[in-house]
1. If helix-only ellipticity at 222 nm (-39500 (n - 2.57) for each DSSP H run of 4 or more, over all residues; to 500) comes out at -12000 when worked out from the coordinates, which of I, II was used?
2. Tell me which of I, II gives 13 when you compute relative contact order in percent (Cα under 8 Å, 6 or more apart).
3. In terms of distance in nm of label points 7 Å out along Cα→Cβ at positions 37 and 237, which of structures I, II is highest?
4. Suppose FRET efficiency 1/(1 + (r/R0)^6) of positions 77 and 165 (r between Cβ atoms, R0 = 25 Å, to 0.05) works out to 0.00; of I, II, which structure was it derived from?
5. I, II: which one has Kirkwood radius over Cα pairs in Å, for residues 189-252 alone, as calculated, at 13.6?
6. Computing mean count of other Cβ atoms within 10 Å over residues 13-20 for each of I, II, which one ends up highest?
7. Give the label, chosen from I, II, of the structure having the highest value of Kirkwood radius over Cα pairs in Å.
8. Could you figure out which one of I, II the value 17, 45, 25, 10, 2 for P(r) over Cα pairs in 10 Å bins from 0, in percent, for residues 141-220 alone was computed from?
Structure I
Amino acid sequence: MTASGRTTKVALVGTGGWGEQHARVLSAHPDVELCAIAGRNAERTQARAERYRTNGYTNIREMLEREQPDLVSLCLPNEQHFEATLEVIQAGYPLLVEKPIVFDLREADRLLDEAAKRNLFFAINFNHRYAKPMQLAKSRIDEGRLGEPVFGTWRFGGEGGSPDASPHGNLIETQCHGFDSLEYLMGRIVSVSAEMTDMTGKGFTTMSIGLRFENGAVGNLLGTYDSSYAYSDTQRLEINGTDGRILIEDTVRRFSFQAAGSETAEVWQAGYFNDRDREFHRTFDAHLNAVIAAFRCGGEPPIHAAAGLRALRLAQAAIRSQESGKRIMVQPV
């Protein structure tokens, strides 16, 4: 579609807070023309479109017909992904969507099936993979320096939750990053065993999920909306292997690798002038760069939307475990 080297026309659906990040990154990309922004609120949509010197729409179909974009980026409220995403897919447009893919497995299956029937480029933004510490962790594991993973822990939490939202919002819309990150680094999760609490009256906002991996390793995912993003070390990922340990603190703040038996660790943290790697929002810049590069050369998405289905499948298994009090086996996608 862009083999001639021309600029890639991208239309954005969504005018919320994270949608601002989509607009920022797309408008600044040297190979992208942000050709349109669509939103539900006419006033906010027009203001966002004017800020980024593009066209504003309140109807997705009209935007697609008039603009004919090469790629569509969707950033909508967490529980309102399905209809707009399906509309874009059925119109035949390649797309990048935000996590979670949806909340319902049948809807996720339909989106992937509809996209596959049309052979569409279908990416999802699991941007945590593009944090500098995650990239360093992946390289140490691929080099064999960790040895065989034995256990992994993910902890992530801040404010959130509402009596009017899905009771499993935290698990599906936020801890999908935990499921994706742990499988990215440690391999496939084959079973889950979950405990959850709704003691704050906002749904099951805190959970502890036991995990077993395909290689025999075990792990735990602890997620919460009953904490604060202002707390230091609100996110931590630790992986212990037979030959060493990896530790990631606050996603972008600090990485360390320590060989077993050594009292000295290798540490990365952003230097004084390295604002890009220390800023969480820039993880999306890095991922979007990879998405655009893959799309322009006709390749596969760096993170296919099937990863969103995988995270949702793990979340739904955790819900069944909590409801049944049993360990639940998880089938591959």
Structure II
Amino acid sequence: MAQQPDRGDLLEMADLLTPAAIRAAATLRVADRLGAGADDVVKLAELTGTRADLLELLLRHLVDKGVLTQDDDGTFAVTELGARLREDHPASLRAHLAQDGLYGRADLALVDLLHTLRTGEPAHGAVFGRGYWETVNEDPAFVEALERSEARPQLGWGAELIFDTYDWQQVRRVVDVGGHSGAILMELLHRQPRLHGTLVDLKNAAEVAGRRFAAAGLGDRAEAVVGSFFDPLPAGGDVYLLSAILADWSDEQAVAILRRCAEAAGPAGKVLVAEVNLRVARETPGSAALELWLRATMPAPVRTVEQVKALAGAAGLRPTWEGPVTSVRSILEFTPC
């Protein structure tokens, strides 16, 4: 019989204070500031906008956990373990853990995992009162995080299907609906010199995308428009691209998004749905944890081709082309009925 963990082990596993303390330190850039010489608690509190007495408690707790050290004179320093909270560390985790970062904000919603278990809905709205994407795309606190995430954009999640399997030769203008800060549209325009594009997204993402287009010398072929895909979309596109969008929305909302694309595309346009299909094999190490995180973050991380077709049909679209299906993504073209 396997040895059962004692009560202390379970309490340690359920601890919320230490993860919160590490994420607070990441958000406040404590490791960077200590490394720059702000090793006095009063000075560090001034730089971080915190109360010195409470900040000292945070630092002492991180000493207990091996993230920091404290000398006899009260000076704090970063340990080898804590060094990954520094921005300039080659394996830095600061941006990933910061509460004003894209991943850190998503993780915070896990404190109400119970909401997801009971309703099947993402936990973010239950915790913060609004959806994740509305938050990161409208709150000015997340502009820097968006800028940083796109400094070295990673397409990921099988996005190569969009570039390698679809025939873009006859397309004059693509509208990237919910295109975030422009990584996919930029790649498309680089590969297709005759192609022009419009990106539609909420305020923060669209503004970041517009700056990126200009910096990349694509200002004459790419524009970024502030808007929601639940509202009427810019008309005149040949192809309306939805890349990894529908997984973040319920079936009813997904149909509404697809319907807006169909309206804008009109009889002559196409709607290209390159949707994620994030199946997690049970034999994958940590599969349950990954799947729980996905379900707490997005309502439908797994939709089959047939399910996507059913949603499109409800939005007045009929399939006209079907690309390959990978372990993480499918790609389908639709035409308004």
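Values in this text are rule-based calculations from the coordinates and carry no lab data. Small disclaimer: the values here were computed from a predicted structure and weren't measured. Cβ atoms are built from the backbone, for glycine too; each structure is taken alone.
1. II
2. Going through each structure in turn, the value belongs to II.
3. Going through I, II one by one, distance in nm of label points 7 Å out along Cα→Cβ at positions 37 and 237 peaks for structure II.
4. II
5. I
6. I
7. II
8. I
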